[in-house]
Structure I
Amino acid sequence: MNDAIERVLAGDRDAFRLIVREHSLMLRSYLGSQLHHSDVVDDLAQEVFIVAFRKLDQFDLDGDFRAWLRGIARKKLLHYFRTVGRGNVAAARFRQEVIGSIEQDLDMSIASKTNAAIEALLRCVAQLPHRMRHVVRAGLDGTKAASLAEELSTSVGAIYNIHFRANILLRDCVKAEIE
C-alpha cells in the first residue's frame, strides 16, 4: 500500500484509485456501524477519501494507514452528528413556535371534531367481525401481540395482519361516518 501512496505523492493521481479500492470496504463498514442511512455512509466515505487525498502528504509512511483513515472518518462523523443535531434542534424550535401560534385554534377545532370522531370510531368498532374487534380492543388495552396470538391460537404475524386490516376498515368507516 505504501507503493500506491508514494505514487500519489509523486504526482500519479490515478494511483489513489488503488487506495480507495483497498480501503473502501473497511471505511464504509466503519461508517455504517455508526449510521443507518447508506446514502449518508456513501457521502461521508467520499468526503473522507477527498480529505485523505488532500492531506496524504501529512501521513507518516511508517504509520497505520487504516487507522489514519478511521481518524479522518471519526472527525467527519462528529461533524455530521453536530450538524444534524443542530438541524433537529432548529426544526423542533420551529415546530414549537408554529404550534404555539395556532394552538388555540387547533384546540377549538379538535374539541369540536373529537367527540364526533370518537363516537364514529366506537360505532365502527362495533361493526367489525368478532375476531377483528377482539384484536383491536386488545391492542387498545395494551395486550402484547404474542399473548393475543396464544389466546386466539394463531401466529403473531396473523395478529398483525388482522390488526392492519381492521385499521383499514376502521379508517374507511370513520371517514364515511364523519362525511
Structure II
Amino acid sequence: MLSGMFDDLLQANRHYASSFALQGIPAPAAKKFALVTCMDGRIEPLAMLGLRPGDAKILRNAGGRVTEDVLRSLILAAAFLSVQEIAIMQHTDCALADRSDDEIRSALRSEGIAGSEEWDFLGMTEPDHSLRVDVEAVRSCALLPPGIQVEGWRYDVESGAIVRVDTTPSS
C-alpha cells in the first residue's frame, strides 16, 4: 500500500490525466535538438530554452554528465528521433562541482552509505574541463552520424542565463 507522498503524486497525476493535452505529439524531436543536463530542480529545460513538449529530447542525470547510457540514448535519438544538434549543459553551484570521486565517496561514508568504492560518480574537480571531456565524448562517438552539432553550455542557477563554453580541445 502506498502512502504519503506517493499517494499525493498519484492523485496529482489523476488530475493531470483528466485534462491531458499532449496526445498526438510525434516521437521525433520537432526542433531536431537534444539536451543533456543535470537533474537539479533549478533547471527547467523547456521553459528556459523557449521549447514546448515534443520539440526536444531531454536527458538528465547527476551533473549532466555524458555516460555510456547517455551516449546510448543520443545514438538512438539521432537514428530514430531526428536529433541533429546536441547541447551538453552543466550548471553553476552543482553538487558534483569541485569534488573528486574520492571526496564524494568520503561524503557518502560520512552519511553512513558504504560500498561506493567501485562506483564512478563523475565528480568535477574542474567543471569546464569536465564539460569539454563530455562534449568530446559525444563528438567522437562513432555511432553518431557525421556532421551532428555538439556544444557545451553552462547554466547560471542564480540568473537563469546560459553561456556557451569553449569546448575546443586544448592541444
Structure III
Amino acid sequence: MKIYTKKGDTGKTGLIGGTRVSKHSIRIDAYGTVDELNAHIGMLRDQQINPEYVAQLIEIQDRLFTIGSHLAQDPEKTSMALPEIKENDVTQLEDWIDAMESQLPPMKFFILPGGHPTVSACHITRCVCRRAERIMVELHEQNPIEMVLLSYVNRLSDYFFVLGRKLAQDLDAQEQAWHPKM
C-alpha cells in the first residue's frame, strides 16, 4: 500500500464511509487537531519524565486515536464498528489528576507557563488540547458527536495543566505566579 493516493490533490479527502469532503471542513479540522495534539503528546512523552506519566501518555494517545476515528467517520454513511470512549476513560483521567494534585501545594495564584522546557512542552500540549476541544464543540453544534468525546478532551486539558504543575515539582522548576498589573 502506497502512502500517497493522489485522491487529495483536489482539496478533498475521504471520511470513513467513503464520503468526500473539503480538507477545510470542520470535521477534518477536528480530527486533524486531535492528531496534532497526539503528536505533541509524543514529544512530551519523549522527555525525561517519570515512567508512570509515560505510561499514562501512551494510554491517552491510544484514546485520542479512538476519538480521531469517531471524528473521521461519516455518521450517516457507515456502520463500521469503532473502538469506544467510555465514561470510565474520563474517570481514569480524573483519578490521575487527583493523584497528582494530592502531591502538589494548593494553587493560590494563576501561573505563567514555563520554568523548564518539559513543563513548557506540557503547557503547549494543554493549549492544543483546548483548541481541539473548541473545534470539536463547533463540530458538535453543526453535526452532533458523542458527548463523552467532549468530556474526555475537556478533562484531558485539565490533566495537562496538573501534569505541568507536577512536572515542575518533579524537575524542581519554580512556578512563576502571575500578578496582574493594575
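Using FRET efficiency 1/(1 + (r/R0)^6) of positions 56 and 144 (r between Cβ atoms, R0 = 25 Å, to 0.05) for the comparison, can you identify which of I, II, III gives the largest number?
Numbers: I: 0.00; II: 0.90; III: 0.30.
Largest one: structure II.
One of I, II, III was used to compute relative contact order in percent (Cα under 8 Å, 6 or more apart), and the answer was 14. Which one was it?
Of the options listed, only I reproduces it.
Out of I, II, III, choose the structure whose coordinates give Cα extents along the principal axes in Å equal to 52, 46, 33 when calculated. Write out the running numbers ahead of the final one.
On the way: I: 79, 49, 24; II: 52, 46, 33; III: 50, 39, 32.
Source structure: II.
Which of the displayed structures (I, II, III) returns the greatest value of distance in nm of label points 7 Å out along Cα→Cβ at positions 16 and 136 on calculation?
Details: I: 6.1; II: 3.9; III: 1.4.
The maximum falls on structure I.
One of I, II, III was used to compute helix-only ellipticity at 222 nm (-39500 (n - 2.57) for each DSSP H run of 4 or more, over all residues; to 500), and the answer was -28500. Which one was it?
Details: I: -28500; II: -9500; III: -20000.
Here the read-out was taken from I.
Computed from the coordinates by the stated procedures, all read-outs in this text should not be read as laboratory data. Since the structure is predicted, the reported quantities are computational estimates derived from the model, not experimental observations. Cβ atoms are built from the backbone, for glycine too; each structure is taken alone.
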